[in-house]
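**Student:** The next part holds the structures, each set out as structure tokens.
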Structure 1
């Protein structure tokens, strides 16, 4: 009887897809944590107006905590998304003509985590 060949392609592809999803979720959780840490510095509030606001180029300081609480991540179709559903989050990140400069917090967190992301993906940093 000739040797039998058994095809495991679908099972292997499913395992690879599950592994990729797990790694992307780990990257999203890492970035979510790092972004929240970046915007954790207290800023001026009604009860503590003496705290200085963030300067251009710095991450935004925490005032009410709404932006920080809104930061989340999701993995959809092998893409990880990290961000906020607050409209002003975008304007803080890129700035407006009325601001003295942007207060980036997403891009710097991604840049700083690049070595950790490479490790999660199994690539040399």
Structure 2
């Protein structure tokens, strides 16, 4: 399978998982054992990494970092907004903030790491 198609598929599947987890009313015990804000930060860090992998070949590392962080935060905001229509769920700004922290942290690390590896490859 073409690597780009694999990354696209991973992004779609992961977004569907986040949407499902964000909208179901009763999370499995294993998921709810993780502190909520940590789970949000980790989940959207992973999404930002997947988006970064998708974008870096066509946009470069700077734009990939920016757009992947923004994309993850916007998607997190969409999931939070959709919770308005799910009576068992509540919209929380702190969840959106945790999403943003996770996405920004992941993309910052990827931005730095890809710069270090690129500099090492040019030597």
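**Student:** Name the one structure among 1, 2 that Rg and Dmax of the Cα atoms in Å, for residues 37-92 alone of 13.4, 46 was derived from.
**Tutor:** Working through the options, I get structure 1.
**Student:** Kirkwood radius over Cα pairs in Å computed as 17.0: which structure among 1, 2?
**Tutor:** Of the options listed, only 1 reproduces it.
**Student:** 1, 2: which one has distance in nm of label points 7 Å out along Cα→Cβ at positions 13 and 45, as calculated, at 2.2?
**Tutor:** Here the read-out was taken from 2.
**Student:** Kindly point out which one of 1, 2 the value -14000 was derived from, the read-out being helix-only ellipticity at 222 nm (-39500 (n - 2.57) for each DSSP H run of 4 or more, over all residues; to 500).
**Tutor:** It was calculated from structure 1.
**Student:** Okay, moving on. Computing distance in nm of label points 7 Å out along Cα→Cβ at positions 53 and 77 gives 2.6 for which of 1, 2?
**Tutor:** 2
**Student:** Among 1, 2, considering only relative contact order in percent (Cα under 8 Å, 6 or more apart), which has the greatest calculated value?
**Tutor:** Comparing 1, 2, the top value of relative contact order in percent (Cα under 8 Å, 6 or more apart) belongs to 2.
Values in this text are rule-based calculations from the coordinates and carry no lab data. None of the values given here were measured: they were computed from a predicted structure. Cβ atoms are built from the backbone, for glycine too; each structure is taken alone.
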